[in-house]
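Asks: Structures incoming, each one as C-alpha cells.
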Structure P
Amino acid sequence: MSELIQDKLKGFIQDVWKKEQFGMATQVQESAIPLILDGKDVIAESPTGTGKTLAYLLPVLNQIDPDKRAIQAVVLASSQELVMQILQEIQKWSEASGIRSASFIGGANVKRQLEKLKKHPHIIAGTPGRLYELIKQKKIKMHEVKTIVLDEGDQLLTHEHLPTVQNIIRSALAERQVVLFSATLSAYVEKEAKDLMREPEVIRIEKDETIAAGNVEHIYFTAEQREKIKLLEKVSRLPDVKALVFIKDIGSLTVASEKLAFDGIDTAILHSDLNKDKRKNALKDFRTGKVNMLLATDVAARGLDIKGVTHVVHLDFPKDLEQYVHRSGRTGRFGADGIVISLVTDREERELKKYAREFGVEVNRKMFFKGDIVSPEDRR
C-alpha cells in the first residue's frame, strides 16, 4: 500500500484501497492529498486518467465527522453524469464509515431530492444551478460546509456558471477551503479560481510517470463532411470496437444517430437535452456492451470515466487543441491501448497536423480496405 495512504488516511479508506488492489498513489494524489488535509486551497491541473477524483475525495472524506448531522463538504460538477459518477465513488470509499451522501442535479424531481436532505447527508455532489436553487430556498444549509470542490473546474468557471459558483462559495463558512481540479487550466480559469481562494497552492502534472502509459495511436481519414457517416459505419463494424464518438451539437448528433439506425446500426446517444433516465440508460447500454458506439456532445461526455473505450472518434473537428486533448484522453487509460480517429475534410486535415505538432504526437492518414484499417501505401 502507498505510504501516503497508510500514514495520512483513516482505516475505512485504507480498507477500500486494499480491496481495490491499488498500489502506489499517482502523482496528483501524492501532491494534493497532504495539502488538502492541511486545509490549504488547491488548484490542480493533471491529465485525464491520472486519478484526480481520489486526489480530492479521499482527504475530504477523511475530514468528515460522521457524528455531526450537517453538510460538511460540497462537490460541484457541470454535468449530471459526472455528478452521478462522483456520488458512486463517494459511496464506494465511505463504506463502513457512517458518512452519508446525496446528489442534487437539475432536471431531477425536486421533491425526491428534498427527501434526501431529511437523511442529513455529510457530503453532497451536485450541478451548480440546482444546488444554488436549494441554497436560496434555505433547504441546503451551508453554515458548516468546510470544503468546496470544483471538479472539472474549467467547465464550472465559464462565463455561464461563474456567478452561480461564486454565490455557492460565498454562502459557506468564511474559513472554507476551496479546491479545483481540471485536466486543462487556462490563464482565465486560473485567475478566476484564485479570486475564489486564499493563497492557493498550484499543482501542475504534465505527465504521470507512475501510470503505465497506454499505447495510443492517432490516425485520420479524409472525407467530405457528408461522407463522414459512411466512415463511422465502417468504424462500428471493426472487431471488438467500443467507440466514443464526439459530435459538436445536439442537432448533428440526432441526424447522425438516425442515419446510422437507418443502416441497421444501433448506437447510444448522450446530450444535455435528454432526461436523467435516458442518459443513464444510454451509458448503461454502452458500458455493458449492448451497443458498441456512444455518440456524445462534449458537454455531456465531460469527465466521464468509461472503462475499455477502444476508439475515440472526432466526427466533428474539435474547436481547439484543448478539446482534442480532452476528447482523446477517453481512450488509452491506465495502461490500456487505444486509437484516436479524426474524420477530416481537406481544410481540417491541415489543422489536425498543426494540433499533432503542438500535442507532440504523430498522426497518420489511413483508409478502409475490405473492412480493415490500412495505410494508403498498403492498398496499392
Structure Q
Amino acid sequence: MTPLALYIHWPFCVSKCPYCDFNSHVRQGVDQERWRDALLADMAHEAMLTTGRAIGSIFFGGGTPSLMPAATVAALIDAADAHWGLTTDCEITLEANPSSVEAARFADLAAAGVNRASLGLQALDDDALAFLGRAHSVREGLAALDVAQARFGRVSFDLIYARPSQPQSAWEAELRRALSFGTEHLSLYQLTIEPGTRFATLAAKGDLVIPDSDTAADLFEATRTIAAEQGLPAYEISNHARPGAESRHNLAYWRYSDYLGIGPGAHGRRGGMATQRRRKPENWLNAVARNGHGIELEESLDARTMATERLVMGLRLAEGLDTASIADTLHQNRIALLEREGLLARTGDHLRATDRGMPVLEAILREISLG
C-alpha cells in the first residue's frame, strides 16, 4: 500500500510577515506545551482513521516552523512513528527562513529527526529581496544555506523570477549562481500577482509591471534548459532535481496519494475524503480541546471531483499520469488535437504535457477537462 504523507502546520512567525496567513501571531508568548499537546491530539485523530499505513514523508510547514522547539519536532516525529511507523527512507522536511537566528537551530532540528530542509531564499539580489519583503540579505541567506548543507542530508531552496525589470540575462546569471551551490533540488517560481496582496495594489496603480506572456515564456524555457544542463531537470512544472532527489512529500500530492494535514488551516485527502482544519489558531486550539481534533470540514469527494484533481495534479509532473480511470471525464478529441499541436503526448492511457505544453498548462486543463 502506498505510504501516507503527513503535513504539520505551524502558524507562528518570529515577526509579522507579508506572506504569512497568520501574521498577527508571533513566536513570543506562545504556550509551547499547549501547542505540542494539541498537535499530538490532532495527529492521533488521523491515526485512528488510517491504520495499517506507514508514513513515507513528513513536512513541517506554515509560518516559521524552523522556530518550533526541537523537542516539539521530535515529539511529533516520534508520535508519527508510534502511530503508523515510518518507512526506512522516510523524508522529513522542515521549511525555514534563511536567517542567522534560524540557522543556529539547525543542529537541534537535525538531531530531532529532520533530514531535509527547504529554505526560502527567494532571490540572490538584495534589492529584489527588499522588493519581495524579505528580512534577510543575500549574505545571510547563503550563510544559512551553508549551515543547512552541513546539518541536513538533503537541502532545497526556492527562487522567484520574472520579477519587474529583471532582464533575462540577469535571471540566467542568478540561476547559474544558484546551481553552483551544489543542492540537489531547486523550486523556481515565476512571480505571480495574487488578489488582495501588496503586489496587486502596486500593479493596479501601474507601479509594478511584470513581464508579458512572451517574455515569461522565454524565461520559463531558459530556466528549464539551464537547470537541465546542470543535471537538475524539471520533474514538475516549477521543481527541479537530480534524479532520485525529488521531493517525496510533494510527489505524494502530485501523484494524488493520500496525505494527512494537521494544525490550523491544514488540508488533507484520505480515502476519498477531503479534510480541512479550522484556520484561526485559537479556533483550532479550542476545537481540539473540545473534539479531540481541529477539523472544520470533512466531506466525501465525488468521482468527478477526484478525477479533476487527479488530472490537475498529475499533468504538472514531467512523467504525467495514467488516465485510464478518468477517461470519461476528458475531452478525448481535444486531447488528440493538442497532441497534433505538440502540446500533449499520449502513449496508450498515459498522458503528459510536453515542454511546449507546460507553459500553457492551465489553458490545456481548461480545454481537456469535462469537469
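Read-outs throughout are calculated quantities, based only on the coordinates presented, and are distinct from any laboratory measurement. Keep in mind the model is a prediction, meaning the values are calculated, not measured. Cβ atoms are built from the backbone, for glycine too; each structure is taken alone.
Asks: Just checking, which of P, Q has the largest value of mean count of other Cβ atoms within 10 Å over residues 255-262? Don't jump to the answer; show the numbers that get you there.
Replies: Numbers: P: 14.4; Q: 21.0.
Result for mean count of other Cβ atoms within 10 Å over residues 255-262 over P, Q: largest is Q.
Asks: Out of P, Q, which one gives 19, 14, 8 for semi-axes √(5λ) of the Cα gyration tensor in Å, for residues 159-206 alone as computed from the coordinates?
Replies: Working: P: 19, 14, 8; Q: 27, 13, 6.
Checking each candidate, the match is P.
Asks: Of structures P, Q, which gives 58, 49, 43 when Cα extents along the principal axes in Å is computed from the coordinates?
Replies: Details: P: 71, 44, 39; Q: 58, 49, 43.
That value comes from structure Q.
Asks: Given 14 as the derived value for relative contact order in percent (Cα under 8 Å, 6 or more apart), which of the supplied structures P, Q does it correspond to?
Replies: Details: P: 18; Q: 14.
The value was obtained from structure Q.
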